[in-house]
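What follows is a group of structures, each given as structure tokens.
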Structure P
Amino acid sequence: MTLRRLGHTNLMTFPLIFGGNVLGWTLDSKRSFEVLDAFFGAGGNMIDTADVYSRWVPGNQGGESETILGQWLKQRARRDDILIATKVGMDMGPSGKGLSAAHIEQSVDASLRRLQTDYIDLYQSHVMDPSIAQEETLACYGKLIEKGKLRYIGASNHDVPTLRAAQRLSQQMGLPSYATLQPHYNLCERVLFEPELAPYCLEQGLGVIPFYALASGFLTGKYRSTDDAQQSARSRTNSKYANEKGWAILAALDEVSQNLSSKPATVALAWLLAQTAVTAPIVSATSRTQIDELVQAVELHLPSEAIAILNKASEA
């Protein structure tokens with residue numbers, strides 16, 4: 001099985017990470033188990049979730065994804081074979097939000113209960129929190145690592161100045177440092193990552209695990225009109241790509257996938273995997289068929305001319 005080192009950690013992950021945002025949202029428990037089984041059976045060994053998943057669903061409170069994942073881990077007895085990444089910081093309603101030590105401590109324990117485990121492999125600051133000094137956040141993580149509740153920490157949705165400041169504090173105060181970054185990055189969203197974050201991650205050796213690797217499903221090619229995009233479960237996200245640039249990217253994906261006898265989603269992920277800074281994209285799926293299609297990206301080599309076609313279509 002092909003594995004990649006996750007930043008400056010001893011964690012080795014399959015080149016794709018399963019995105020647990022669909023668990024308890026577009027997938028019920030039974031279908032979640034089926035898709036998780038398919039991902040694990042295809043070689044996958046890391047699942048990314050968050051305490052806030054899926055609080056946006058009417059009737060949900062947050063924690064639904066972690067709960068389903070915990071049930072699957074217990075039923076399948078696979079904890080030692082799976083890397084668990086989850087996140088803290090988003091608004092959890094009555095449970096609070098942010099990166100204060102108090103909120104992190106209560107959130108870690110809540111996540112551990114839902115996940116039915118006594119440790120989390122990668123715990124990530126989901127968003128920046130300018131209201132809390134970073135030394136408080138990092139010191140709290142350090143204590144939780146010492147207690148064995150966390151193995152490593154990462155950041156999501158962070159900019160370069162915040163990451164640099166955190167790195168300086170880690171070095172000056174002997175605090176744990178972020179080992180990974182989870183940025184918004186795909187063929188439709190290059191400008192968010194490439195100019196500043198990509199060079200920084202390469203400089204610091206951070207593992208990069210992009211979310212929305214398929215632009216919320218847009219890059220699968222299943223949305224071919226504005227009406228299609230508006231009818232999806234992620235209509236707000238997909239609608240913003242239903243424009244001239246978006247259609248040009250899909251046309252380029254069609255051309256490359258046809259030349260390589262592949263699928264647009266497979267090609268889009270292969271493009272991400274070809275980027276030097278990227279460790280393992282986060283991908284979601286709702287069926288075994290989709291898992292098979294996504295996993296094929298690991299073995300798909302894009303020739304330079306194919307990458308050039310995709311780069312040109314997706315330029316800012």
Structure Q
Amino acid sequence: MLLRNLDLDTLRTLVTTNDVRGFAQAADRLGRTPSAISLQMKRLQEDLGTPLFRKHGRALKLTEAGHTALGYARRMLALNDDLLQTMQGVTLAGTVRIGAPQDFASVLPDTLRQFTALYPRMQVELRIEGNGALIEALDKGQLDLTLTIGFADRKDALLLGELPVLWIASRTFRMQDASLPLAVLGPQCAFRKAAVQQLEAAGVPYRIAATSPSLDGLWAALQGGLGITARTAMQLPASLMANKSPHRLPVLSSFPVALHRGQNAANSALDAFHSLLGAATRGALAELAQPPRSRVLRKA
């Protein structure tokens with residue numbers, strides 16, 4: 001049996017036609033005429049020796065064979081695109097400037113490892129800062145891509161998921177007086193603002209017992225028993241525990257996690273980093289949705 005090579009451009013047209021739901025729409029997307037799209041699909045059916053479409057009213061629907069061909073087409077195009085991206089990445093040089101909040105620094109190592117394998121000559125500049133500072137740097141053109149907690153209402157935001165905000169303290173933390181001792185980051189910290197707002201709305205007295213400009217400093221203050229904080233459980237040290245409502249404190253709202261891309265940031269390397277960081281962050285959020293029982297802060 002003589003085997004023939006299928007045309008990848010025709011397979012890409014098949015996928016596009018299915019995704020945009022019609023020959024005319026595919027023609028607009030691909031910059032061709034509907035008759036050219038129809039001719040490609042006719043030749044593909046001839047090459048495969050089976051009908052791929054059937055009429056459904058005025059529309060065309062995929063047959064069972066069409067659905068099978070579509071699945072193979074997606075896989076073949078994915079391999080084709082991966083090969084091209086890998087080969088282009090080997091020689092592509094330049095710089096990508098990436099930002100992330102302290103809470104998500106743990107998702108970066110695997111992302112960087114995968115990115116470097118694809119683009120070994122690309123230089124990466126990392127900025128780990130507060131969310132407001134990251135957005136400001138993006139708007140000033142100092143970053144190409146940044147991950148943020150909050151800011152999901154921006155036009156450049158790709159929402160990745162929701163991040164639960166919990167009350168966090170040491171295992172030995174106990175209330176010593178009527179005022180809740182808070183350990184917090186700076187005044188612009190969204191978690192600090194959320195905690196204060198919820199406490200004031202619930203009429204819970206509080207005092208600022210410890211402040212730090214860094215997450216490591218905040219964890220140290222909590223481990224030293226200086227107070228309690230409102231924070232995500234990302235990178236939570238084993239000596240600390242989290243709960244939605246310990247000591248009858250108000251339940252805190254979740255925060256959106258979004259990925260933002262600069263207006264003038266466009267190249268295949270940045271496309272790859274965007275995809276890798278988005279996937280890693282979604283995975284971290286899914287894992288966080290099922291926290292270990294050992295890290296649950298007991299209610300008073």
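To which of P, Q does the computed value 3.5 (distance in nm of label points 7 Å out along Cα→Cβ at positions 73 and 121) belong?
Source structure: Q.
Determine which structure produced the value 2.6 for distance in nm of label points 7 Å out along Cα→Cβ at positions 49 and 273, calculated from the coordinates; the candidates are P, Q.
P
For mean count of other Cβ atoms within 10 Å over residues 17-24, which structure out of P, Q has the highest calculated value?
Of structures P, Q, the maximum of mean count of other Cβ atoms within 10 Å over residues 17-24 occurs in P.
Of structures P, Q, which gives 12.1 when mean count of other Cβ atoms within 10 Å over residues 57-64 is computed from the coordinates?
For mean count of other Cβ atoms within 10 Å over residues 57-64, the value 12.1 is produced by structure Q.
Comparing distance in nm of label points 7 Å out along Cα→Cβ at positions 105 and 281 across P, Q, which structure shows the greatest value?
P
From which structure (P, Q) was Cα Rg over 2.2 N^0.38 Å calculated, if the value obtained is 1.34?
It was calculated from structure Q.
Every number in this text was worked out from the coordinates using simple rules, so none of it is lab data. Just so you know, these numbers come straight off a predicted model, no measurement behind them. Cβ atoms are built from the backbone, for glycine too; each structure is taken alone.
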